[in-house]
Structures are given as structure tokens and as C-alpha cells.
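Student: Down below are the structures I want you to see.
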Structure 1
Amino acid sequence: MRKINFISIVDDDPIMVFGIKKMLHTTVECEIVESYKNGKLAIENIKTSIKEQRTLPEIIFLDINMPIMDGWQFLEEFITLPIPQKVKINIVTSSIDPYDLKQWESYSKKTHHVITFNNKPIKRHEIEEITKVA
């Protein structure tokens, strides 16, 4: 079983968060799994972690459609942060809007982080692939 130190889940759907956590526990060994109900809470935590030199997530599961700060707004801020290591950001969405695919492609080109695009519901074999660290 692979070992990952820190995974973040940014999604306002408690059922989706529960499902991802449950699948993670069967596919990887992870010390920390944190979840946030919107991008603002997640980005504030990451910024604080950078200031305090705490551990940052190696993998982020990111929903697009959330209140307060959506996934695209989160990514806009995240890619400007001074994070030298690659973080694997997995967009997990129910959107079928072509605009979202274009946004994903655009953000993928703007950063050294690895960004993937996955449709909900996410399956166990997808979790296994996603959790291969960047």
C-alpha cells in the first residue's frame, strides 16, 4: 500500500467527501486527510501552512462548483503560491460543460503542479491512479 503524508479534499458535498475518504482508506496509507467545504477555507489553510512552514498536501481532490470560493478561484490563487514541490490536484466534478475542460487545460499549462480532470462519481480504480504522487 502506498504511503502519502497529506491529502486534502475540497468539496461541499459531504457524501462525496465521505466516499473519497472511504476509498482512500482502502487504497493508500495516509497520515492526514483533511476536508474543506469551499476553496476559501482550503486556500487560507494552505497559506497559513506556508507561513508556519507546516506540511502541505501532496494530493488535493478539488470540486469546481462550491459556495464562497469555487474550484477555479481556488486554483487561481493556489498556482501563485510559493510551493516548489509538485502537488497533484485532481478536479472531481459532475460538470459536463466544455468550458470546464478548457479551464482545466488552461490551468494545467500555467503551473508546474499536476492537474487532472475526473468526473463524478469517482471510482476506486481512479482513486488508485490519482493517489500516485506527482
Structure 2
Amino acid sequence: MLYVTETITIADWELSESFMRASGPGGQNVNKVSTAVELRFEAERSPHLSAPVKTRLRRLAGRKWTLEGAIVIQVEDTRSQARNREIARERLAELIRQALVVPKRRIATKPSWGSQQRRLAAKSVRGEVKAGRGRVTGADHD
């Protein structure tokens, strides 16, 4: 059982873990012990998440989202299998918490008259600066 918020928990049947040998530090231990964890969450079939949350979760997960609608999180950060399991579960919970937040709708606004005037004034000043950069001709040239 994975607790995401007070109201949302993920059942054990929705999660599956597999362990494999990790790359990186660990010396001889790396070749013997399967410390890396791959956590798989069947997000598409989960009854605990609403459809809009699943849509946001798919966008947030990116490449972690499989064609079957599962989220796969791989962790090989530490040399401890138990710690890697904790990290993977926490990353999944954090991903789901982010998907629960409903984004604010953006309200289109018109730029104020003053801001338009300031922009145009800045453009004309910049144009004058650039116009003064031309090739020098006439008596001024030494």
C-alpha cells in the first residue's frame, strides 16, 4: 500500500517491482547483488485516479509512460536495495501529487495603453541607435 495523500492510496496489486544489477559504484558487490529497482505502476487501470488526473499524469511522466498505460520508474541511486525501493515509491507518489494539482486557466488580457507607448518609444530609440551605426562619409572622416 502506497500513501499518496490523505484521500488517495495505491493498492499493492497496481504496483510491481523487479530488481536487477545496478551499474556504477559498489565494487565487487555490483556483480553479485541486485540492488537496482524497477517500479511499475498500472496507472491506466488504476481505480483510484480520475480521468483528468491520468491525463495530466501521462503528460508529466513523459518517457516513463509505456504504451500499455503503465509508469515505469528505475532507481539505482544507492547501494541499498531497500533504499532504492523507498526512493522509487517516493518519486511515484510525488509524480501523482503533481498530477493532482489542477492548472489555472490563463485569462487573455490586452496590453495597457501605457505599456504600448513605452514599447514603441523604446523601439524608436533603438532604431535611432542602429541608424547611427552606418558607414561614415563626408568631411567628418579622417
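Rule-based calculations on the coordinates, nothing more; no lab input. Source: prediction; values computed, not measured.
Student: Taking relative contact order in percent (Cα under 8 Å, 6 or more apart) as the quantity of interest, name the structure among 1, 2 where it is greatest.
Tutor: Checked 1, 2; max of relative contact order in percent (Cα under 8 Å, 6 or more apart) sits with 1.
Student: Can you tell which of 1, 2 yields 1.68 when Cα Rg over 2.2 N^0.38 Å, for residues 18-65 alone is derived from it?
Tutor: 2
Student: Another question, if that's okay. Given a value of 96 for volume of the Cα convex hull per residue in Å³, calculated from one of 1, 2, which structure does it belong to?
Tutor: So the calculation was done on 1.
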